[in-house]
Structure P
Amino acid sequence: MEQQTQRWSEGEYFTGDWGGLRDELEAAGIAFDSYYVNNFAGNVSGGFDQGSEYADNFYFGVQFDLEKLFAWDGATLLVSTINRSGRSITSEYVGSQFDSMQVVGGQTIFLYHVLFEQKFLDDRGSLKIGRFSASDDFNTSSLYGYYMNNAFDGNLRAVLFNTQFSAYPFATWGARLRLDPTPETNFQIGIFQAQDDVFDRNNHGLDFGVESGDGVWLITQVGWTPIFGGDEQTGLPGHYWIGAYYSPWDGFSQFKSPQKTDGSYGFYVHGDQMVYRESEGSDQGLVLWSAFTHDPNENIAIMPWQLNLGAVYRGLLPGRDRDAAILGFAYGHFSDDYADIVEESGRGRPEHEIILEAAYRYEFTKFAYIQPGLQYVIRPGGTGNIGDAMVLGVQMGIKF
C-alpha cells in the first residue's frame, strides 16, 4: 500500500521533516529543537508616553540521545543557543516594574544549555548537571507561556527580582535531582551558582569560571498532579506545587546599606486545575490557575509579595480546537526598604502594581500562532505618580 505523505500544514515544524532526514537523525539519536517568538507592543494611553517597540527571541538546540548513540542507558546531552534583539516599551513609555514584553531581557546572543541528564529508576528519577537555569525546572508552568507580560510569563517575577534565581536566557552551573515516586507526586532539589554577574549579557553565556566570591543558591519543590472525577481520558487534571529557596551567599546588595548581606530565602506556591472538559480524551476546556510568592527579606527584595490569578480556555470557539483564550491578574507589593529609597529620590513612594491581561491565541498550524492581546497596567512603578497604562500588543511564534 502506498504511504500517504503528510501535508506540510499538518506537520509539527515549519521546515518539515527535511525530506525524511530529520526523522532519520532523531532515530539515530540527534534531535533538533528551534523556535522563534516576537513581541510587538505599544502604549496607547497613560504611562510616561505613547510609543511602540519590537523585540524577538530565537532558540536553537540539539539533543544527543546517548543511549541511541553509544548505548548509554537513560543519558542525554543538550546544547543550545539563544539570540534576543529589540527592546521593550516598559522603561521609556510605561514605567512599570513588570515588563510588558516577555522576550526582553539580555538582548544579545547566548550559549544557553550545555547540559547532561541521566535518568534512572525506570525514568522515575533524573539528574541534570551542567550549564542551565533554575527556571527550566522550578517555579514555572506551561500555562505561563500563554501570556505576554512578564508578570506571568516564564516565572513568578518577584522571585527573579529578589534573589539569584537564574532564568532563561541566563545559564549558570547547576545540578537538579528529580524523583517521581508515584504517578501523582514528584520532588525536585537544585543547587546553582550564585555570582555578581549572573545577569550580565556581555558574557554571552561563555563565563564558565567559578570565582572565590561566588556562592550557592538552593531550591526545592514538591509537586502533586491529581486527576479528579475519572481517569486520564475522563477526569479533570490538576497541577500543584510548593517551592522554597535559600542562599547563604554573602553577596546580596541592600537598599539602605552599602554592605552586602547573606541569607536570602522565600517560598512560592502554584495550583492549576481543569474545571471543565469539553469531551472525553480532549485537552479542550477551562483551566483556572493561581500562584503566590513571598520573600521576607525587605532589605534586599524589591517585591516581597506577588499574587497571580489566571484562566486559560482551549477550544473556546467552534472549530478552533487548538486556540486559547487567556485572562490574567497580577499583583505585586513593593518592600518598605525599596520604597524608602525611591521616595528619598523624589519619585514618590511605590506601594503596589497591578497587571491585567487578556488575549486570544490563534494557531494557524501546530507550528505557528499569532496572539493579539490587551494589557492594563495599574499604578506603573507603584507610586501612583504615573498614569495607568493601556498596552496593545501581539506576539507570534513559530517552531522550525
Structure Q
Amino acid sequence: MNRWPIVKLGEFVTPIQREEKVDAAKEYHLLGVRLDGQGAFLREKVMGTQTAAAKLFRVSKGDFIYSRLFACRGAFATITDELNNCYVSNEFPTFVPVGDRADIRFLKYWFRLPTVIATVDADCTGSTPLTRNRFKEKFFLALEIPLPPLAEQRRIVARIEELTAQINEAKLLRKQAEEAGHALLRSILMSDTAAQPTSMRELVNLRPPDVFVHHDEVYQFAGVYSFGRGVFKADRKSGADFAYPRLTKLKVGEFVYPKLMAWEGALGVVPLECDGCVVSTEFPVFTINEDKVFPEVLDIYFRTPSVWSKLAGESTGTNVRRRRLNPNDFLNYTMSLPSRDTQILLRNVKIEVDALKILQAETAAELDTLLPAVLDRAFKGEL
C-alpha cells in the first residue's frame, strides 16, 4: 500500500473559463469527450450562425475537462496539442493545474480507475440516465487522490504510457491478423478462373415467416450489422411491444439480410449463436442449396465491399438512405460461383481462420484486463 499524501483535487487544480461571445462570422471547432477515459475529440466544426449558444469557452493544451452529463461514465480528458484553442460549451467544466504539484496526465489516468468512477457515479444522483444529475464542480474539487511527488507522477505516467503502447500494439497486430485472414478468404473466392455466373435463384430459396406473434410471449431478435460484420443477437422484445403479426425463426446456416441496409453490406449467414432467434418480415430469410454452394461461400462473398456497390444497383428507392433490396431483386442477382474444388478449399481455410479468431478473442479479453491492472498497481505505488 502506498504512503502518498491524500489530497483534494481543489488543492492543485482550479477552474478556468476563457469565455468568448459567439461571433457569427467565425468558425468554431467544438469538442466532445469520449466515455471510459478515451479522451477529447473534435466533434464538429460550425459557424457562429449555426450554434444556438451565445457564448463558448476556449480550451488550451494541458487543460483538464469533463462532461457534466457523462462524468459517471468516465468522460474525463486532457486537452492535447492538436485540440489547442478549440471550444466547448458550458457543459464541460475546465481546470488548470495550480503551481507545480501535479502532472495533469497523472490525473487523466486516475480518472480511469473503476473505483474513482464509482465515486463520481455516487455523486450523480438520479435513478436513470435521463434523470441523473450532472456531476457538479464542487464534487469534482472535493475528490481525494493519493498524490506522490511530481517527479514520481511523471515516472508513473511514462511507465503507464509505455505499457499502454505495448497493449495497443498487440491489439493492432491481432486486428491485422484478422484482416489478413479475411483478405485471404476473399482472394481464394475471387481468383477462381473457373467461376461461373450463377443466379441466386439457383442457390437459395426464400422461405415464409413461420412464427405467429403472441402479445404475452417474449422473442429473442437477431440483427445484421452493416459493412460485412455479420449476423448478431439483438434485443429481447415482448410481443406487445411491436406490430409485426408474424416473424421468421432463424436456423444456423441460413442466409438473411435487412431490406433497408443490404446495399451497405448488411448480409450474412446465421451463426450458431443466433440459431432460434427471430427477425421481422423486413428481413428476408433464405435456405441455402448446399449441393451447389457452401454457406461459407455466400458469407464471404457478401461480406466483400466490392459486392455492395453491385447490390446498390439492384436496390430500389429514390433516397439513398431508403434503398431497399427486395427478395425478387436479390434472387435475380448473379454472382460468380466458384468451382466445387475452390469451395472445398475455401471451407477448409475458413476453419483455420475461425480457429485463429477464437484464439484472438481469448487474447483480446486478456488484453482488455491488462490496462485496468496496470492502473490499479500504478495508483497503489506498485508500478
Structure R
Amino acid sequence: MKDEIDNIVKTAVIVMMAILVLMAMLPAMVSAQGDVKINEIMYNPSTGDDSDMEWIELYNNDVEAVNISGWTIDNNPISDNVMQPEDYVVLARNKTAFDAYYGALPCTVIDVTLELVNNPGDTIVLSNSTGAEVDNVTYNASWGADGNGKTLERNVAGWWGDSLADGGTPCERNSVKFVIPFSSWGPPMIYTWNITADAMNPENVGKNATTEIYTATGVIDNETYYVINTIKPTGSTKLYVSKDDVNEDDLRKRVVTEMEPGVEIVNLTFDPAFVNWDFPLRNGKTWNGTTDVTGMLVNETGSEIPINSTAVVSGKIIAEVVKVPLGTYPCLVIETNISYEVAGQQTSYLEKSWISPTDNGYLTPKYQSYVNGAPVEELELIAVNVTAS
C-alpha cells in the first residue's frame, strides 16, 4: 500500500514538473509569434558622446506578451525581459548615462552593447532567441536626426523621420505624424482598378479601369499640363493638372469626361487652376479657395448646359486604414469639394482620394466621387505599373 502511495506521489510530482516546464516554455513560444518592431533610434546624439547616449527603442505591436529574453540586437544579447502588448523597451548603450539624462521613465531600460554608425548610416538587425530575424532598419544620415538632438522615429506608415521632440520620445508614442511631403516630380505609372460603383455607367461595375498618370501632357492657354487619363470599358475622364513648386500644391486646370470617344458629357476649365491637394498632406489639414469655372455639362436628356460660374473649393484630410485588392494601407483621405452653379442650382462635387506614402512619393489605393452627396463612382486599386520616364 505504501509503495502505491509513493508511486502516486511520484507521478503527481512528475506531472507537476512537466506542467511547470511547459509553462516556462510558453513565453518563448509566444515570442516566436511576436510583432516587435524597432521603433526609434538615437544614433548620433548631441548631448554627451556616442558611447553614453546612443539608444534604440523597441515596441511590442502584438496583442500578447512577448518574451525577448535571449534576443539580440546586431548580435549583442538582450537581457531577460517580457514585453506586454503596446509596451516599450529601451536598449541603451549606457543605462546610467541614459537614466541621468531622461530621468524616470515608464518602461524598461536595458544596458546593451551598441555601435551605431553616424555617417552615412547603418543597418540594425533584431533577432529572436533562435537567431531568426524579427525586424531590421537600414537608416541613413540623410533621413535626419544626425547630431541635431532628435531621434529617428517610425511613423504609422512605416516611414522614418526626425522626432518633433528634442531628445526623442523614449517609452512614449512617437511624435512624428503621418505626413506626405510635396514632390515636384512623380514617376509615370499606370493604375489598374476594380470598378466597384459607377452611377453613370452601371455596366462597368465589376470590371477594370486603368489610369495613366504623368504619361502624357496637354497644352491649355500656352501652358503645359500633365494629363491623368482614366479609361473604363465605357467612358473615360481626363484631368489636366500641374504642380506649384513655390506653394507646394497640386493644381487642377480642366476636366473632360467622354461617354465614348468624341462624345463629351463634361468639359470644364478652371481659371485660375484650383488647389486640389495642398502639401504637405497631414491629418486634420484644411484649405479653401475660389476659381471661375466655364464650359459645359450634358444632362440626363442629352441637353448641353453651359457653365459660367464662380466655384468654391474646400479641402480637408483625415487618416484612415483602407483595404483594397492590392493590400491594406494606412492612408490620408483627401476630400476635395467643388461647389458651383448649374442651371441656377448650387451643385456640389466631392472627391475622396486615399493616399499612402511610398518610396516614389505616394500611392492612391482608393477613389470615390459624389454629386450633392449621392455616390457616383468608386475605384479600388488592383495593380500598379511604373513606366519608363
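No lab work stands behind these numbers, since they all come straight from the coordinates. Note that the structure is predicted; figures quoted are calculated from it, not measured. Cβ atoms are built from the backbone, for glycine too; each structure is taken alone.
Just a few scattered comments:
- Read-out helix-only ellipticity at 222 nm (-39500 (n - 2.57) for each DSSP H run of 4 or more, over all residues; to 500), computed value -3500, structure in P, Q, R: R
- Of the structures P, Q, R, the one that 78, 52, 43 was derived from, the read-out being Cα extents along the principal axes in Å: P
- When distance in nm of label points 7 Å out along Cα→Cβ at positions 207 and 375 is worked out for each of P, Q, R, structure Q gives the greatest result.
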